[in-house]
Structure 1
Amino acid sequence: MCDIWFMRQITVILLFCVSVFFISCGNHDSLNEKRTVFNYNEMNGVTSLDPAAANSFENIWPVNQLFNGLVQMDDSLNVQPAIARSYSISNDGLVYSFLLRNDVYFHNNACFDGAKGRKVTARDFVYSFDRLFDSKVSSATTLLEKIDRSEKTNYKGFEATNDSVFRIYLKEPFSAFMNILTMKYFSVLPFEAIDYYKQDFRRNPVGTGPFRFKDWEEGTKLILLKNENYFERDAENKALPYLDAITVSFIKDRETAFMELLNDRFDMLSGADAFNTNEVLDKEGNLRDLYQKKFYLQKETFLKTDYIGILVDDNIELVKNSPLRLKAIRQAINYGFDRDKLVKYLRNNLGEAAHAGFIPKGMKSYNPKVVKGYYYSPDKVNALLKEAGFPNGKGLPELTLHITDSYKEQVEFIQSQLAENNIRVQISIEKTSVLRQAVNNCDYLLFKKSWVADYADEENFMSLFYSRNFSPQGVNYFHYRNPEFDKAFEKVQKENDVAIKNKLYQKMDSMVTEDAPFICLYYDQVVRLVSHRIKDIGTNPMNLLNLKTVRKVN
């Protein structure tokens, strides 16, 4: 093993030296020569720069540089003003009023008279929000269910009382609503740009953000330039952003992308899939000495829960004759493998073993002392198998777990440990699209998935277990039903007191953890490799990339 490790390091060093030689002899990108440019790679590619389609991190990151909304979220997950200078909520929780800044302008663009961006008004928010109801362009239609477009509001839901005041009307109180408004879907955009670019707005974005669109060669490179007219300033009243430009590359091969980082062509790689973690990190999850002079490692709690889901609705034929309909069997599986070893040895200590409920670390209500999850216990497995009528696993049929190829190694570890505890599991590897569709349609009893927070409220996680959200229309893939849970879920949506909300969420999380329609594996982490030239790049549990306050030292 030592010889193999030594040879790997020699290979990396040689490749690094060769690459540096050729790059130093070649022509540098003119953009990088003249300006401070932040360069990062996006393996999965960007599909749209329209905020209405900001439904993946690949799209959200550049959209966040190009657009602003009424409010924004800081790195501590607090809602802060953006284009809205201030806001108020009526006593009944049904009317949200926003007072807008008067110094926010759209980017200069050919869609405007004289190609000069005009001032943002409240009517622009009415237009932008109304557009989100169109399912042909928007991925946010389900987030608008609480908007009141009844006769009571003249069928509008949104209103501009003048240029500076924008109002939103809800059907009923919804305590998570301000968090939802921080999502990039709710950015403001000008009607002129939609009229001018029509369907091609996705690749010709016009916003108000700290950076403006320059060029996008799909699959190759995206370029954004500094918005010289940006409205936000730093604590010393200096104009933001500090960077002159951003470039996004789309290299799919992680080894090639890693060499570009080593050669200073990239300033950051993000995500555990973006580089070879075994090569770069030690088993404790720390950066190996070889690379510490080139870049630093950022790790941050991530609002993401990886889990194995279980279909539990015994009204479905598939479930009626399955042992998974029994809570004791579902709990036995939860006790049947070591999550700590899974995280340490198969994920290089990236993330945290899930010993609490479904709500991940990083949320306000997270408390493993209150919400008690599962841990490795062969004794409990034996007792539960006996309780379910399968002593020592006798008579228990083999279960089939459906996964995608990227989780094969992790699931094989789980499979091996479960087998030692008399629970036999067969692994079936599916294409991502096939798995997604089959889970939506309740075709699989046991399936590997993960849930990433869309917005920073526990309601987002607990919505997976609300009975009115049964798939395929909703996100309750388990078809879990519990009237007591539903009652608490409906109550918490109308509650604004944080302490009361936390207790309700802990109560709900404890309920579903006890009923075990899922097997929590780990709470994930944001992980980034960042060049030492980059200063003041923050991290947050939403994994939102904010570049307006980043500095680069060339």
Structure 2
Amino acid sequence: MTSDLPGEATADLLRGALATGESDPGIPAIDPSVPVLSLRNVSKSFPGTRALKGIDLDIEAGEVHALVGQNGSGKSTLIKVLAGYHAPDPGAEAWFNGEQFHLGHRDELGFTHIRFVHQDLGLILEMNAVENLALTAGFSTGVGGRVDWREQRRRTEETIGRLGVDLDVSRPLAEATPVERTIVAIAAALTGWESGRGLLVLDEPTAVLPHTEVGRLLDIVRGVKEMGASVLYVSHRLDEIFAIADRVTVLRDGRIAATRNAAELNTQSLAELMVGDRVDAAFRLGRPPVADAPPVLSVRNLFGDQVEALDLAVHQGEILGIAGFAGSGADEVAYLLAGARPISGDQGEVRIGTGDWEPATAALTRERMPLVPADRSGEAVIADFSVADNLTMRVLDRFQSMLGISAGKERAFVNEWIRQLEIKVSSPDASIMSLSGGNQQKVIMGRCLASDPSVVILAEPTAGVDVGTRQAIYELIGQLADDGLAVIVTSTDTTDLLALCSRVLVLAGGSVVEELVGDQISDHALLAAMEAGIK
């Protein structure tokens, strides 16, 4: 996967995907004074809760409009109403380029010219990139109406190649990385879109993307804007908001708390609008390096698909970070240590505590250290289970009695973790799919922490989590480390590493190229070490 998006390739893609639209007379011409999208009195109620409360929103022609708010503030619900997944409560009104349409009717003008990249990407993981893009743009057919797979593959490779990505388009997306899946979802949203006068909705598109990938996505967003389209951009990464947005709307508790020009805000003031109170947008635990604590987990000569001869040790009470660009092996480390991906070769060794060295495969398979995976929806959430079931599935033996599972003990346990993690849920028995992405993430965190492990492994621990919740998660991890928990953090977001870690190992080419300790850890030092490792 390449690290830079060529400017000409971006322009070519956008000219092909976002043409002037003159050949499509069904789309009204844009009057600059008329918003591309106008919403009035949009509310949405679910049993026991009112997720949206009278939303009025205008998105102007040719602007990037950011939508921010804490987890559970209503962002995802509003996007689902726009997409026609949820019907709004009676009384809602909507206009697309000045022409009124009905929210909830997919065949109406507004819906056909609003494209989405949803938080869960909306991809079919059993299919490959060729098939996923064809589901959006239609299949290329030949004689007798049969699908021309050779032409379909060529189109897909061309589209994804223009995004600066080298991807095996024939491989099922279940085998792709989160970065690759996000790129495919963006390509699918742009493919076949024949008007620059629509609206592209990006819902947390960079939740698990490293800095290099974020920059490429922002280039695409800028190109969409330059072609005359508008973008509704949803993100918890506040630095992205200031890099890309013209205006910002803040949702809080289902209502619009403010709409401001991005130039009028800074990170601190925007964070406070989101939370409704004081919050430290540049929070750091500031924990000192662990000097003499005993090792809890030691690894030597470990190999994976990308990792080569990895040596590391994490100590009691230490928060150890693993950093690196895509392809460095950093994102693979968490899965290898948790026994979730096969180890290559038989020479790797693991030592638990101060015990004997053992073959890595046997030791890690036996220990099954809890992992918060990078892809929450695909790898952790059990969609058919309730919040309570998702929380307790690792510790059900604790509630065992002569008569089976003690519902009272389980309920008390669940309620305590919901309280500790401040999970916004109408009931522990509610489906986990009824929660926002950030609250789902907190449930998975709770599942891993609730088993009282000596080591916990966190991959992208705050992906899709708002600034207030992020600080709460940081503080909780810090408290657990103070109590002796060893934590390993792998993240493409250097904010996580800066806030949490007292030591960071930087990987490149599958190997550790630098170790940063204590005050050495800074955003500049991390990026410099990662870049130096690939030269």
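Taking distance in nm of label points 7 Å out along Cα→Cβ at positions 66 and 410 as the measure, the highest value among 1, 2 is held by 2. Computing distance in nm of label points 7 Å out along Cα→Cβ at positions 146 and 498 gives 1.8 for which of 1, 2? Derived from the structure labelled 1.
Taking 79, 71, 39 as the value of Cα extents along the principal axes in Å derived from one of the structures shown (1, 2), identify that structure.
Among 1, 2, the structure yielding 79, 71, 39 for Cα extents along the principal axes in Å is 1.
Taking volume of the Cα convex hull per residue in Å³, for residues 266-337 alone from the coordinates of each of 1, 2, which one would give 160?
Details: 1: 160; 2: 141.
Only one of 1, 2 returns 160 for volume of the Cα convex hull per residue in Å³, for residues 266-337 alone, namely 1.
Looking across 1, 2, the calculation of distance in nm of label points 7 Å out along Cα→Cβ at positions 82 and 314 that yields 3.7 traces back to 2. Computed over structures 1, 2, distance in nm of label points 7 Å out along Cα→Cβ at positions 274 and 378 reaches its largest value in 1.
Looking just at distance in nm of label points 7 Å out along Cα→Cβ at positions 202 and 234, which of the labels 1, 2 belongs to the structure with the highest value? Please report the intermediate quantities before stating the final value.
On the way: 1: 3.7; 2: 1.5.
Once distance in nm of label points 7 Å out along Cα→Cβ at positions 202 and 234 is worked out for each structure, 1 has the highest.
Taking distance in nm of label points 7 Å out along Cα→Cβ at positions 114 and 250 as the criterion, the largest value within structures 1, 2 is that of 1. Work out the source of 22.8 here, i.e. which of 1, 2 gives that when mean count of other Cβ atoms within 10 Å over residues 58-65 is computed. Computing mean count of other Cβ atoms within 10 Å over residues 58-65 on every structure in 1, 2 gives 22.8 only for 1. Have a look at 1, 2 and say which one yields -8000 for helix-only ellipticity at 222 nm (-39500 (n - 2.57) for each DSSP H run of 4 or more, over all residues; to 500), as calculated. Here the read-out was taken from 1.
Every read-out reported here was derived from the displayed coordinates using simple, explicitly stated rules and does not represent laboratory data. Everything numeric in this text was worked out from a predicted model, so none of it was measured. Cβ atoms are built from the backbone, for glycine too; each structure is taken alone.
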